[in-house]
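Chemist: The following blocks contain the structures, represented as structure tokens.
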Structure I
Amino acid sequence: MKKYLDINVGDKETLSHTITKNDIDKFVQLTGDDNRLHVDEKFASATHFKKPVVHGMLGASFISTIIGTKLPGDGALWFSQSLEFLLPVRIGDILTVTAEVIKKNDKEQIIELKTEIHNQNRQIVTKGIAKVKVIETEAESVEFEKKNDILKTAMVIGGTGGIGKATCIQLAKEGYNLIIHYNNNKILAEELKTEVEKYNQKAIIVSANILNDSEIKEMVSKGIRAFNKIDVLVNCAATVIPNIKFKDLVWSDYFKQIEINIKSTFTIIHAVVPEMIKNGYGKIINIGSFSTEKPNADWSHYITAKSALIGLTKSLAFELAPKGVRINMVTPSLVNTELTADIPEKIKLLTAAQTPLRRLALAEDVAGVICFLASNKSDFLAGENIRVNGGQIMI
């Protein structure tokens, strides 16, 4: 049986069958439909048809054959069919049945088929639309997931940042090749590439302004050319957050944060997802902010954008999960990295004291959860937000 992901709009199958008197006899025996128009030549001759007409449903039953054996095949659940009987079918007619995929419903894994039956004169005798649920056996599903156990290529956006660097190193330890994104710090990116290669993994570095659509497309293209696929995408680019009181905020402050956190994430995912769908498997991990649940004063613009990222993650996860692409989120609390170096020590100490584990998060703590979501161990997670906050917020 064809798997849902292997079926494309435009796929078509055909079969042929020559109608015999024996077909009609068997149909009557099975259904009890012995309408004289179908079985009595004398009766039929007195009608405008002049000779017996084959049961319409006998011809239509071959639609079931093509669905059940060819498109999609074994296990297909044919649950809806419209039919128009346009011309009579006679004994001796050669019927050619075609089924063509015209629509897919990814959420329900349902395909719609245009079904037509032609006679030997290429006339359409019956037509309609079929709806079929594509059902895969549990064994097939498990086997498919096991095949993807060997996910080995990850793209890390913001790879030279604190969390990004820790993530690259951890992924390399776990057997992933790396596409390391950086914006300006090429020297740091090259150093990270060298460190990743110590774990016998391949790595390339790619530069892109994540607010530039064409640079993002080129970055993704370079990654695919290097490794033929991208299995995992980690969006952990970060920037300094300016403290601005609401009375001093203008809309452009919100717009900048939306561009950094939403537009860039959308554009990167938009560029990578087609490749993941083609491969039937992919993992995307976005990085949230602790401040969306425990707001920080003067960060309204940033918190608004990060809150929108939660909605983006959940909505895309719902839409793309049926296609094999899992999207989840990791939300750390205050992480001890260069990005937080300017935060007053008093605030860091207070935050650590309020944390049940009595310390700030390390980049490695966050990287460990990211790597879990990147692995096949998280294959049944979609749209989740895993909090890495030492117990500050427990849900």
Structure II
Amino acid sequence: MKQTAEQRQRFVFLDILRGIAAIWMIQVHVTNQLLDVSYKDSWFYDVVNISNGFVAPTFVFCAGAGLWIALSRKGDEWRRFSPSLFDYLRRLAIILFWAYMLHVPFYSFDRTIYATREELLPFFQSDVLHVIVYTSLAVLVTFLLTSSLRRTSLLAGIGAILIMIGTKFFWNTSPADWLVEPISRMVLPAPYSPFPLLPWACYLLAGVAVASLFFSSTDKGRMGRWFLIGGLLLPVALFTFKNTVVTPWTDTWWTTSPGVHLFRICGTLVLWGGLFLIEDKLSTSRLAQYLKLVGTESLFVYVAHLLVVYGNTADFLRSTFHIGTTDWWGSFLGFVIICVPTLLVMSAWHNYKRNHPNRAKKLTVLVIVGMVVGFVVG
């Protein structure tokens, strides 16, 4: 299938949306780590906390939209199992590698093999990267089996709805009742995993379905306006319904329910529609172009800031500078201190990849091999 110019272009607004989510995620994690508990009993924290709830869903949603775009451009090649398909699978493998490395209980094979069962179980917990990889693979397999992007998108939309509706009924299920516990900790809702495949897969599936709806439209401007207006008005209906009607999801509304998942998706749709409607202006904005760069390097930003905020680096900074919990200004300062160096290193890495693509690939392999060797001999 010959690609049109529109199919070949990179959609600036989508990269910017992903970039906003990546930077927003740094704020979420820094605030969670640094803000003193005494500041969490206020209306301001409630507002910030609700806004923070849009970050991970937007990140996963964008991954689904990006997958739809990739399938629309390379689907014919992938059905023939071309090298580009294996390039995509290689990228997923790298993401999955980082997903599990971020959950290794000890960076030492020797310590790990002697770890207790409870110490090992967090390794099997699902995170945002696990959700992206495993749900993307499910969508890819569906596409290869159906040989139709339209049918795949339709099934993704149906799957998203079923997950939104059905996850609640697994909420109080004991893992030992029907799955091996390590597997269930990845699949089932909290407290077993912070981002379990159920319900978090619904955001990536929704991203696939919404991207199909949007990019297949002959009037994307009107569709963007509908996203913006609907994303603003639907939450009013959702909260009115929540506060007036008792449903099976009333007791789990904020953890898993059709209402909370649609509410979070509305936040993404508002940004999607708004950014698309001003995309022409964004193409001349230096800030927008930098956010686009962050979006293209969102995996680097995600992994790098987690290693600093939750890894050994955080322990080193705490002990060296006697950092404990702090107020809002301290949390904001911590965000700036973490965000700026992360983005500077990200920019350097992006330029290196652009100027030396083959060296960058070799360096990526070297880092992965080095981390594996370090884990084994550490």
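Chemist: Quick check for you: by relative contact order in percent (Cα under 8 Å, 6 or more apart), which of I, II is greatest?
Modeler: The structure with the largest value is II.
Chemist: Then there's this: Quick check on the output: 1.6 is distance in nm of label points 7 Å out along Cα→Cβ at positions 95 and 367, derived from one of I, II. Which one produced it?
Modeler: Working: I: 6.5; II: 1.6.
So the calculation was done on II.
Chemist: Distance in nm of label points 7 Å out along Cα→Cβ at positions 47 and 303 computed as 7.6: which structure among I, II?
Modeler: It traces back to I.
Chemist: Out of I, II, choose the structure whose coordinates give helix-only ellipticity at 222 nm (-39500 (n - 2.57) for each DSSP H run of 4 or more, over all residues; to 500) equal to -25000 when calculated.
Modeler: Numbers: I: -11500; II: -25000.
The correct label is II.
Chemist: Compute FRET efficiency 1/(1 + (r/R0)^6) of positions 15 and 207 (r between Cβ atoms, R0 = 25 Å, to 0.05) for each of I, II and report the one that scores greatest.
Modeler: II
Chemist: Thinking only about FRET efficiency 1/(1 + (r/R0)^6) of positions 135 and 335 (r between Cβ atoms, R0 = 30 Å, to 0.05), which of I, II has the largest value?
Modeler: II
Chemist: The value 1.2 for distance in nm of label points 7 Å out along Cα→Cβ at positions 167 and 255 was derived from one model only; which of I, II is it?
Modeler: Structure of origin is II.
Chemist: Work out the source of 30, 27, 24 here, i.e. which of I, II gives that when semi-axes √(5λ) of the Cα gyration tensor in Å is computed.
Modeler: II
Chemist: Using mean count of other Cβ atoms within 10 Å over residues 55-62 as the calculated read-out, with 18.6 as its value, let me know the right label among I, II.
Modeler: On the way: I: 18.6; II: 25.5.
Checking each candidate, the match is I.
Bear in mind that the values in this text are calculations on the coordinates, not laboratory data. Being a predicted model, the structure only gives us computed values, none of them experimental. Cβ atoms are built from the backbone, for glycine too; each structure is taken alone.
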